[in-house]
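J.: What follows is a group of structures, each given as C-alpha cells.
Readers should treat all values here as calculations from the given coordinates under stated rules, not as data from a laboratory. As the structure is a computational prediction, the values presented were derived from the model and not from experiment.
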Structure P
Amino acid sequence: MSHTPERPKLYVCTGCQSVHAGTVSGGPEDHRYDAPGECAACGSTEFVEMEDYPHFG
C-alpha cells in the first residue's frame, strides 16, 4: 500500500489574497495547522481558511 502525504491546511491573506500553507504545531500523532503569524507579501496578520474564502467579505 502506498503512502499518500497529508496536504497542509491553506490560508488566504485578507490583505492581498496570497495563499499560505499553515504552520504545523504539535507532534506526529496530534499535529494541527495554524495560520501564519504574518503574510510574507504584505505584512497583514489576518487570514481565513481556504474553504471559507469564497464566503469571506
Structure Q
Amino acid sequence: MSRRFHVVCHECAFEGLYEDQSVAESQRDAHAVSSGHRMSLRDISDRNVPGPTQ
C-alpha cells in the first residue's frame, strides 16, 4: 500500500497530496517559512479513496 500525505495551509489556497513524507514535510516547511502561514500535514494512508464512478 502506498502512503499518502495531505498538506494544507490554513491561511491561503496552498494544498498538496504527496506519496513521500519527506517531500510533504519540506513543502509544508518551505511554505510556512516563506509565508508565515499556519500549516497542517496529515498521513491519510489509511483512508479509503473512492474509485471512479461508472
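J.: Of the structures labelled P, Q, one was used to calculate relative contact order in percent (Cα under 8 Å, 6 or more apart), giving 42. Name it. Display every interim value, and only then the final one.
T.: Values: P: 34; Q: 42.
The read-out was computed on structure Q.
J.: Same structure again: Quick one: helix-only ellipticity at 222 nm (-39500 (n - 2.57) for each DSSP H run of 4 or more, over all residues; to 500) came out at -9000 when computed from one of P, Q, so which one is it?
T.: Working through the options, I get structure Q.
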